[in-house]
Structure I
Amino acid sequence: MAEFSLELNDDQKTMQEWVHGFAVNQMRPIAAEWDEREETPWEFIQEAAKIGIYSLDFMMNAFSDKTGLSLMIATEELAWGDAGLTMALMATSLGVAAIVANGTPEQVMEWVPQCYGTPDDIKLAAFGVSEPDAGSDVSSLRTRAVYDEANDEWVLNGTKTWISNGGIANLHVIVASVEPELGSRGQASFIVPDGTKGIRLGQKFKKMGIRASHTGEVVLEDCRIPGRCLLGGKEKLDEKIARAREGKRSQSQAAMATFEASRPAVGAQALGIARAAYEFSLDYAKERKQFGRAIIDNQAIAFKLADMKMHIDASRLLIWRASWMAATRQPFLNGEGSMSKLYAGETAVKVTEEAIQILGGYGYIREYPVERWHRDSKIYTIFEGTSEIQRLIIARAISGVHIR
């Protein structure tokens with residue numbers, strides 16, 4: 001049996017240095033500009049594609065790491081550069097995760113490459129679950145998918161909201177209800193390919209943070225897609241619905257399978273923001289002088305930084321554990337995936353808030369990046385499962401009780 005070690009291997013270190021260099025040289029210099037513009041940074045995505053960061057190969061290499069750590073390491077470095085730009089790159093991976101989690105091998109081979117395109121022809125993907133009346137309550141989706149047997153087509157109607165890349169993506173993965181009376185057990189995931197009629201962008205949202213990432217509504221109006229666009233296939237869906245009608249539990253749900261795969265990576269984004277704020281604050285505290293000495297000489301400041309560092313390192317360990325468990329197919333018996341996302345998200349909010357406090361008035365103005373990092377951090381306690389939902393998942397896992 002191999003000895004226990006937390007040391008990264010040579011490949012992981014090389015990748016970490018490469019991505020960090022990209023964050024330093026390509027992300028930090030433009031972060032404030034794209035935050036102000038609130039537009040999709042197409043030129044930036046293209047640059048990331050040219051060097052291979054925005055690509056299927058990059059994701060495949062990351063996922064092939066048997067330790068599960070490579071994607072977490074890369075995501076932390078990117079978010080250290082800027083969270084909004086990171087989301088502009090990583091939102092596509094949500095669609096990819098949904099295809100991999102719910103699709104057949106043939107569907108994965110067909111659709112995943114189309115999520116990225118090429119450096120000369122950039123493509124985006126989106127994953128649509130949340131709705132105006134169904135955010136955390138995934139079981140209450142109103143978007144319907146009705147099968148037209150005569151034409152072997154699915155007809156989708158409904159509105160998705162708060163969707164990253166929503167309405168501008170070339171490929172959408174939409175979770176819809178096939179049998180509404182069965183709640184989440186009667187749902188399925190569907191591919192809506194590029195050029196499909198009946199899908200359009202509704203409202204584009206102006207956000208508090210991660211503003212370089214597009215977030216919008218996806219409106220589906222008699223949107224017809226071929227039968228083969230049902231992820232997993234109709235036979236598998238019919239079997240799942242039959243089990244649900246008999247009262248048997250399903251092994252997975254369309255939306256939850258994707259979220260379980262993505263939560264540690266979302267935590268890694270929050271971790272990158274927290275680390276950026278901590279490092280900036282530490283440097284500032286060493287240089288800023290008040291009453292004749294550096295402010296870090298005061299316990300009130302030094303203790304803040306000590307707590308920031310402690311929570312950041314604890315977040316990373318939770319993320320790495322969850323990623324390793326997923327890669328080695330260890331079951332999340334205690335909500336370990338949710339723990340990683342919950343703790344890292346709340347750490348990012350707290351650390352960036354303390355960073356503003358350490359910088360004082362400078363922390364509150366846009367000439368310094370900490371106010372942007374604080375705005376960016378808040379979403380990590382909300383999307384892909386609020387902190388309250390994560391605690392519910394953990395509580396149910398550890399107790400075996402269906403806590404409401």
Structure II
Amino acid sequence: MQEQWMESLLPEDEAEVEILCFRTLLERARLASMMAPLGTLYIAWLVWETAPWFWILGWMLLNSLSDSITYVLSTRWLKQPLPHTRIRAALSWQIVLRVLQGLSWGAAIVFFHSEGATAAISDMIILLVLIAISAVSVTNMAPSFITMLTFCASILIVPFLFFLSLGESFYINLSIGLGVLFLVEMQVGWDAYRQFVEGMRQLVQNRRNRRELELRNSQLDALNQTLQVMAVHDQLTGLYNRHFIVEQLERQYEMFGRYGSACTIVLIDIDHFKNVNDSFGHGVGDDVLVSFARCVEPLLRQGDFFGRYGGEEFMLVLPMTDRIAAAQLAQRIRNKLKESDLLSGQQHAWCVSASFGVAQIRSDESLDSWLVRVDQALYRAKDNGRDCVVEA
């Protein structure tokens with residue numbers, strides 16, 4: 001099951017995992033290089049009275065050189081991250097530096113080995129420091145198993161071979177113990193490496209899932225907004241649809257009942273629209289409806305509601321507007337229609353006009369009777385020859 005999950009990562013996700021592992025390795029390497037001088041000074045203090053000062057100084061310089069290079073390179077690569085294509089080469093440099101560090105640490109056993117009754121005790125103390133450093137590196141270098149393996153092998157191989165060369169049973173037993181320790185460290189290190197990498201894989205997968213979820217949420221938000229617009233707008237003209245206009249009528253009727261707020265509606269019908277469809281086709285008729293909507297919109301106030309009531313009929317809901325002001329607006333719309341050529345591009349001399357019915361809400365009527373009055377006013381405008389405004 002775990003292998004199937006690991007294979008599900010995309011190539012770009014695998015690259016991101018490698019980048020995260022390498023960056024973590026750099027961060028830990030820089031911290032370790034800053035702490036390493038403490039171990040160096042401690043060993044130097046242990047052997048100060050038993051080893052020649054030039055041996056101590058030479059070993060300290062050797063040990064500090066790789067730490068200094070590690071600190072400089074790690075700091076540089078953390079500030080200026082490398083592209084994924086260069087990470088493998090940079091990791092090779094890290095491995096070389098770890099080998100140098102491990103060998104210089106392990107060389108302390110050779111540099112500071114002494115003869116006498118206290119030699120074994122001194123070797124044991126230095127060996128404990130080296131074992132502690134190698135044990136800590138198992139978790140510290142978990143982002144890269146090969147780096148961890150080379151460092152632990154380098155730090156333990158020197159005392160391992162040196163103790164074997166001494167030939168004494170005590171040191172041979174120490175060598176065997178170092179071999180067992182190395183195997184245990186590698187087993188623990190391999191587990192730590194797998195857990196770390198799997199954690200990084202999970203982190204990258206979670207990031208990818210979060211990005212996909214955010215993208216889908218944004219798409220859903222956009223779709224919801226589109227659906228909300230479609231739910232209240234006419235698909236052809238972009239104006240409010242009949243359902244929304246009726247809702248506004250009901251709201252204005254309720255506002256009038258509570259606060260007595262004036263409201264007037266204007267019902268508009270494009271004259272002889274059937275002839276436009278019959279003469280030029282329904283496509284041209286649709287263009288006329290859209291052009292009519294664009295012609296009227298600039299004349300409206302913010303807060304006015306303009307919608308397609310059905311077919312070629314349109315309705316204006318004008319809150320806080322009396323009958324006289326609404327009729328004046330209807331006249332301005334009527335005059336603008338005369339100045340606009342809604343059938344531009346067609347070879348004809350046809351001027352599109354409209355008839356208007358105007359009705360202000362009354363205190364003694366229902367919503368239905370209000371609609372009946374404005375509808376009757378529109379019919380009277382048609383009976384009067386069309387292209388006119390009639391107030392109810």
(message) Comparing mean count of other Cβ atoms within 10 Å over residues 218-225 across I, II, which structure shows the greatest value?
(response) I
(request) Assign the value 103, 30, 23, calculated as Cα extents along the principal axes in Å, for residues 66-241 alone, to the correct structure from I, II. (result) II
(request) Work out the source of -16000 here, i.e. which of I, II gives that when helix-only ellipticity at 222 nm (-39500 (n - 2.57) for each DSSP H run of 4 or more, over all residues; to 500) is computed. (result) I
(request) State the single structure among I, II that was used to calculate semi-axes √(5λ) of the Cα gyration tensor in Å, giving 37, 23, 20. (result) I
(message) Of the structures labelled I, II, one was used to calculate P(r) over Cα pairs in 10 Å bins from 0, in percent, for residues 82-153 alone, giving 16, 33, 39, 12, 1. Name it.
(response) I
(request) Name the one structure among I, II that mean count of other Cβ atoms within 10 Å over residues 42-49 of 17.5 was derived from. (result) I
(message) Starting from the value 0.55: which structure in I, II was FRET efficiency 1/(1 + (r/R0)^6) of positions 202 and 370 (r between Cβ atoms, R0 = 35 Å, to 0.05) calculated from?
(response) I
(message) To test your reading of the models, identify which of I, II gives 0.00 for FRET efficiency 1/(1 + (r/R0)^6) of positions 26 and 338 (r between Cβ atoms, R0 = 41 Å, to 0.05) when calculated.
(response) II
(request) Out of I, II, choose the structure whose coordinates give relative contact order in percent (Cα under 8 Å, 6 or more apart) equal to 13 when calculated. (result) II
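Since every read-out is calculated from the coordinates, none of them should be taken as a lab result. Bear in mind the structure is a predicted one, so any value in this text is a computation, not a measurement. Cβ atoms are built from the backbone, for glycine too; each structure is taken alone.
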